[in-house]
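Take a look at the structures below.
Nothing in this text is a laboratory measurement; each read-out follows from the coordinates by a stated rule. Model, not experiment: these values are computed from the prediction. Cβ atoms are built from the backbone, for glycine too; each structure is taken alone.
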Structure I
Amino acid sequence: MKKIVVLGSSNTDLITKVKNFPAPGETIVGKEYMEAMGGKGANQAMAAHRLGGEVQFITCLGDDANGKNALAYYKKEGLNVSSSLIVNGVASGTAIIMVDEHGENSIIITPGANNKLNPTYLSSIENIIKDADLLVLQMEIPYETVKEACSLAKKNQTQVILNVAPARTIDEELLNNVDILVVNETEAETISGKKIENIGEEGVVNTLLDMGVDTVVLTLGENGCFYKNRKESISFGAFEVHQIDTTAAGDTFCGALAAEIARGNSWKEVLKFATASSAICVTRMGAQPSIPTEKEVRDFLSKNMDMVLK
């Protein structure tokens with residue numbers, strides 16, 4: 001099993017289920033409320049961990065109640081966070097999440113301590129990046145930190161998986177240090193500057209490949225995903241499930257992707273496993289509470305391959 005390092009954000013999620021999202025100035029009554037751990041970095045690290053990967057998660061937390069609760073939770077889950085940064089005088093990250101009756105979400109993130117995970121800190125953990133086989137990153141920490149981490153990974157021949165979420169433009173220097181780019185339709189259009197409606201999904205993916213990325217995985221929600229590198233391409237349909245909450249579906253997909261790549265499986269197996277993992281995720285409420293175990297995914301796949309939508 002290859003070693004996975006996830007570098008990214010950690011948040012405490014405050015989740016309310018509503019019938020419909022409120023209009024500006026409107027006050028509505030929530031149907032359910034829960035608190036859970038989230039943040040794209042933490043979600044992807046927990047997903048890779050629960051799904052069988054050997055994972056170390058590096059994040060930044062405040063020395064506050066939320067930060068202490070997060071550390072206790074990660075320890076209980078068995079996730080290695082021993083090299084994370086703890087800062088004083090800054091609140092740990094939070095996310096306020098509304099989920100409507102269709103399972104769609106609306107999220108407000110307050111980064112807090114996540115913004116303190118700066119490039120300078122990376123010099124103290126370069127050996128961890130060097131010893132890793134896979135480095136997984138997202139965009140909820142400072143851009144320069146992501147850029148420096150990818151550069152260090154390239155120098156040390158560590159494979160990089162970058163999920164450009166939230167969506168933003170990316171310079172070609174960074175893209176040239178990325179081995180596997182994972183993006184949804186909005187993210188792909190933002191980076192490429194092209195519209196899928198004009199040139200198609202494969203056209204946008206080709207543009208990203210031309211910009212310097214080795215491999216692109218385009219996630220398509222209920223339509224599955226599309227993978228392409230310079231030698232092959234694969235389309236994989238979604239599983240037909242009852243959607244309750246889409247929070248962390250993309251993060252679960254990325255974590256599953258990393259875990260299955262670390263096992264050395266083929267891209268067809270990787271995409272199947274990641275798609276099944278995110279399908280299970282959307283049938284449950286919350287970010288990390290919705291992430292399945294490897295056994296749950298294997299059991300799901302053994303029973304539900306006929307549910308794939310082509």
Structure II
Amino acid sequence: MRSFGIFAATAALLAAAPAAAQDVKVGIGISGWTGFAPLTLANQAGIFKKNGLDVTIKKIPQKDRHLAIASGDIQCAATTVETWISWNANGVATKQIFQLDKSYGADGMAVRNNIASIKDLKGKTVAASAPGTSPYFALAWMLKKNGLSVKDVTIVNLEPAAAAQAFVSGQNDAAMTYEPYLSTVRAAPDKGKIIATTLDYPMVMDTFGCTPKFLTENPKAAKALADSYFEAIALIEKDQAKSYEIMGADVKQSGEQFGNSAKFLRWQDKAANQKFFAGEFLTFNKEAADLLLEIGVIKSVPNIDDLYDASFIK
């Protein structure tokens with residue numbers, strides 16, 4: 001295990017590089033989702049700062065993040081790919097500029113032990129975040145793949161942490177949540193089981209984006225944001241133990257606990273980003289937009305070409 005001294009030396013080495021932007025202030029909205037943690041690391045390890053960014057990270061529930069963007073409280077955010085469709089369709093103009101992660105079992109549906117299949121949820125109560133959020137979309141996706149719709153269940157709107165906590169305490173027949181909160185369900189097998197995750201339904205992918213105004217006025221800062229994220233990924237590889245400790249502390253986890261959550265996702269480096277925006281991004285958006293229309297989250301599909309700008313990952 002590497003020492004803090006080595007970690008600090010690595011961070012200092014990164015900080016010695018020339019700045020790509022000049023102390024541009026930027027507010028970023030995220031949640032406690034494990035996949036977003038490298039943004040916290042980039043902030044706390046000084047990577048954003050050495051790249052000329054004055055970053056403020058705010059924890060904002062996904063259902064409210066677009067409101068913070070619309071109000072000007074933040075200029076950028078991290079969220080799932082399909083959420084950007086909803087935001088833009090509902091008048092909050094934003095563009096994705098790099099991919100953060102892919103879920104490999106980190107998002108899932110917990111059910112009581114007497115529920116044998118997703119089809120058995122018909123008429124049951126499911127805890128999930130509000131329409132327009134990732135857990136709600138994941139629920140709709142999983143139900144549709146099993147011949148059901150959100151109209152076939154009763155949805156109790158709870159944020160991921162509260163949904164997991166309520167489930168473990170005996171409330172509701174099922175819950176949609178994600179890491180690190182899904183691990184509380186994994187740790188309580190007597191209360192229920194995880195019947196499906198993104199290993200079964202690979203549809204949770206997270207990206208980082210900003211308002212078109214911010215990108216137009218601050219192209220160097222936008223490039224610095226992307227570069228900083230990739231540097232944070234590299235720092236995790238160089239000193240995983242200390243990185244996990246820092247990222248875990250932000251969500252009240254030990255480094256070991258954070259590592260257990262991180263096993264269920266993959267952070268995406270620059271090469272993976274370039275491949276993603278050239279292919280999978282476009283095909284996924286079409287299917288996601290159709291489902292969002294079907295469940296009433298959007299009334300029309302925005303132009304997919306307006307939803308991203310891949311120039312900052314070249």
Structure III
Amino acid sequence: MGILVNEKTRVLVQGITGREGRTRTKLMKDYGTNIVAGVTPGRGGEEVLGVPVFDTVEEAWEEKGPFDASVIFVPAPLVKDAALEALEAGVKLLVLIPDRVPIYDVLEIVEYARQTNAKFVGPNTLGLLAPGKAILGMIGGRAETARQWFRPGFVGVCSRSGGITSAISYYLTQKGLGQSTIIHVGGDPVIGLSLPEVIKLFEEDEQTKLIAMFGEIGTTQEERVAELIEKGEVTKPIVAFIGGKAAKSGTRFSHAGAIIEGLRGSYESKVKRLREAGVHVVDSFMDIPEKAFEISQNLK
């Protein structure tokens with residue numbers, strides 16, 4: 001079944017009339033995502049690619065709802081208000097696409113999502129994709145590319161890098177391994193669903209038999225994955241690669257969330273903890289599909 005999204009998921013797009021919102025709505029619709037409505041304040045009554053636009057989430061919910069998910073394409077300073085509006089209306093899954101969302105705004109979203117028993121992916125994310133079913137966000141760029149690059153299968157993919165998210169999935173497909181769900185958790189220091197949380201969802205998913213993970217220096221997400229395995233909460237095989245091996249303490253690597261502070265969040269600590277927990281940590285990114293294929297030969 002995959003996690004979080006499928007072809008029946010009823011989707012709202014906030015910021016649908018903007019350049020990004022309009023472009024990515026086309027991608028999602030062309031792929032088969034069930035986009036029901038859009039929201040842009042002051043643009044109610046318009047249509048974008050046949051999708052009705054409303055001034056508020058509440059109006060959209062009353063006319064077309066309920067919605068299972070909302071994908072947010074608004075400027076970073078407006079993300080908090082858009083997210084809280086969707087959560088207040090009752091949406092249980094948000095995908096926050098923009099980067100540079102103020103960290104205190106994200107913390108408010110985290111707290112409100114907790115209070116409303118909702119989840120969110122991002123910010124600073126390409127989103128997620130269930131091959132053959134739906135896209136929430138912008139993975140693949142075009143529907144035709146997404147169909148060619150990603151195929152339904154049993155490998156769950158989660159990554160802290162947007163480009164690597166797509167690359168892992170593409171090379172898995174080339175190796176004959178389809179994906180259950182593909183998720184870019186986002187590159188910021190504070191995010192919604194983290195790697196350990198996504199991996200727990202993969203653990204509970206019947207379609208997912210194997211997990212491919214791309215981690216980076218900074219934060220403790222990967223160490224917490226190791227803890228889940230040691231506690232017996234995750235039992236499915238995981239193939240992982242950790243980026244940032246050459247980075248020194250105090251330097252940034254790629255993303256805002258990828259910064260080492262002393263030994264905490266370092267390449268060495270992540271690799272050591274994951275290997276101790278039994279994760280197949282590879283030394284080269286291109287080893288991920290090879291190792292995944294090797295493991296897949298022994299899966300029931």
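Quick notes on this structure:
- When distance in nm of label points 7 Å out along Cα→Cβ at positions 73 and 281 is calculated for each of the structures I, II, III, the largest result comes from III.
- When relative contact order in percent (Cα under 8 Å, 6 or more apart) is worked out for each of I, II, III, structure II gives the greatest result.
- Parent structure of the calculated result 3.0, given that distance in nm of label points 7 Å out along Cα→Cβ at positions 137 and 241 is the read-out and I, II, III the choices: I
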